[in-house]
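Rule-based calculations on the coordinates, nothing more; no lab input. Computed from a prediction, not measured in an experiment: that's the story for all the values here.
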Structure P
Amino acid sequence: MVAVAMDTNALMMPVELDVRVFDELDRLFGLGSVDLVVPESVVAELAKLSAGNGEESVAASVGADLAADRCREVETEATYADDALVELGARGDCEYVVTNDQPLRDRLLERGVRVIGLRGRNTLSITEP
């Protein structure tokens, strides 16, 4: 089983970018071979964003539902979502992080954590450190 951590923007991709994130992860790793984790801080960020109005709010609301239904919530020392994802990767609690956030991608790659991000219009790909 491969541990994959989800960033806020990854959980919002289905609405914002029309990306079938979970289907793409199944394509990359094989059906049923992924243990999806989400830090508490990502769940909190989605809740905060979903309280607004507009497309971002809808995307965050869908992302929160996806996190609750498909991911295992994990605790971290960090309260900021990006820091929590870096912490999970650095301590070996996940082998990959799904994100489209370039500064976060750079931080993760510097620490030897593989990153899954958007390639092209609606395909995910893995970037090795």
Structure Q
Amino acid sequence: MLGIFLEILVGTRVSRMSLVYFFDYATVTASTVTGWCVIGSFLLSSLAGAGILLYLIERAKKCLDFSATLYIIHLFICIVYGGWPSSLTWWIVNVTGLAVMALLGEYLCIKRELREIPITRYRSSVMNKN
């Protein structure tokens, strides 16, 4: 999802897309319009990730674990690619993205878990047999 949002928001602004926008902390900046597009892409992908949690994980208890694991893997790839992220903006964006993905994913999963189970069809077939 991050790739799709980066292509839509950043790809229209730059001449060539590269992995720099995925994994280099220097591109996550509030000082340029392209940096804001990168920030928007990260936050939109966390919203989409929450929706994906609803269908992939399905349990509210597991949403935080899955989200944190995903962001920790992203952190390790960023360290390998461009070094330790020393930008405060990068940390704020990623911690916010983690919180949004985990909390919204949990909320959506809880809403699904608390839905009533429809049993009208079962009741009508049992009553017709009697």
Structure R
Amino acid sequence: MNKHEIGALILRVVLGITFFIHGLDKLQGGIENTAGWFASIGLPGILAYVVAGIELLGGVALIIGLGTKFVSALFALIMLGAIVKVKIGAGFMGGYELDVVLLAIAVFLSLTGSSMFSLDSKIPTKETPTQI
């Protein structure tokens, strides 16, 4: 175990829990309300369902370490969209400071991955030959 992998594990699990809870909140709060809000800011309402699904399923995937790089890249896109479309006008403090932190974590994980205690590490790839 090295410090880098322990740090990446912590970031992966915390990011996964955070997005899972956000996705769950969208569904429990009435996804139709979220879709209506998306439409009110000029986004297609169907995008609310897509974002909620990515947050919910992607959150679980990150927690268990499945598709970490891909899911993190999706989360980074969601955070960029949230910052640019919704939060930028409020300024950094009280606006999008948390979003920038989540974006940074997502970008880090999309670049480096996180293999400690992950399902990704159990899936053989061309780079990691299986032993017979």
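Brief remarks follow.
- With percent of Cα pairs over 23 Å apart computed over the structures P, Q, R, the top value is the one for Q, the highest of the group.
- Structure responsible for -15000, with helix-only ellipticity at 222 nm (-39500 (n - 2.57) for each DSSP H run of 4 or more, over all residues; to 500) calculated and labels P, Q, R on offer: P
- Value 11.9, 35, calculated as Rg and Dmax of the Cα atoms in Å, for residues 14-85 alone, assigned to which of P, Q, R: R
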